Structure 1
Amino acid sequence: MEKVLMINYQKCTGCRLCELVCSVMHDGVSNPARSRIKVMKWESEGLYIPISCQQCEDAPCVNVCPVKAISRDEDIGFVKVDYEVCIGCRSCVAVCPFGAMNYNIIDKKVFKCDLCGGDPQCVRFCEEKAVDYVDADRVSNFKKKDAAERLSAAQKEASALQAAM
């Protein structure tokens, strides 16, 4: 069964430990700019959203690559870059709808989440469990359950407000 990162932004505290762990794991340096997962921060709203490659089934980055350097690893199920073939044109960066494909100006190469070869370190180190590594079919079920819980809470709040009037 294919597995993916499931991100629950409502649990994210914005600590950015996932970014640091990722950059150390892949590049040996503690540098969020080199991380494959990025925490987008909206400070005024207190909202933090980890963004990572969604390992799209019909991945735009795979389709746009002029030299076919991007493909799906059949063993783990992630979209990977073959650096022996990649020409660094950055077409993949331009078409990624999630902004998850990045370009490293120091190494002069594109990079993205590779699920740490099946053992994502961001998942291991996220104390809030905002990032999890789950079977792909579980993501939909989780989102349905989460939406139902939020809807139920909103209805209870509306009922309580009406009762108070």
Structure 2
Amino acid sequence: MNFTIRNAKINDMPQVHRLIEELAVFEKEPEAVEVTVKDLEQDGFGAHPAFHCFVAEVDSKIEGIALIYNRYSTWKGKIIHLEDLIVSKAMRGKGLGTALLDEVIKYGHQLGVKRINWEVIDWNEPAIALYEKKGARVLRDWDVVHLDETGIKNYVANL
């Protein structure tokens, strides 16, 4: 099967959004997606883009994405965070995920980052196996901490 990995364009965002929604269903949180196509267009392609996105394209249809953004580690310096690596259900197991991950790692290497971070849900064994096969360490002794929008408002209200 032939596919192309490339930088996302603003007009790709409706298809990117479709994959984000598909991921939410896969992770059993179909109502969790609040970001809109317009948000993706504004946040990724304005004067100061909040993220960079790679897409995997098969027959002019986007079947996978890798969305990353810059972070800074007080211990390491410049790092990037892989927010999501998504491959459509129909295209899993065909090499798109590996090709997208390869592109992210090459991109980070070109930027000279000291680390690339991402999370994986603990029951996604195929993804965990892929990441470990590629040399990533899955740190099982760290917990992810989130403060959602309501939590932020409540926190500020109690200052």
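Coordinate-derived values only; no laboratory data. All of these numbers come straight from a predicted model, not from anything done at the bench. Cβ atoms are built from the backbone, for glycine too; each structure is taken alone.
Here are a few things to note about the model shown:
- Comparison of 1, 2 by distance in nm of label points 7 Å out along Cα→Cβ at positions 6 and 94 - largest value held by: 1
- Rg/Rh (Cα atoms, Kirkwood Rh) derived as 0.96 - corresponding label from 1, 2: 2
- Looking across 1, 2, the calculation of distance in nm of label points 7 Å out along Cα→Cβ at positions 38 and 142 that yields 2.2 traces back to 1.
- Comparing FRET efficiency 1/(1 + (r/R0)^6) of positions 118 and 150 (r between Cβ atoms, R0 = 30 Å, to 0.05) across structures 1, 2, the highest figure comes from 2.
- Ranked by relative contact order in percent (Cα under 8 Å, 6 or more apart), structures 1, 2 are led by 1, which has the greatest value.
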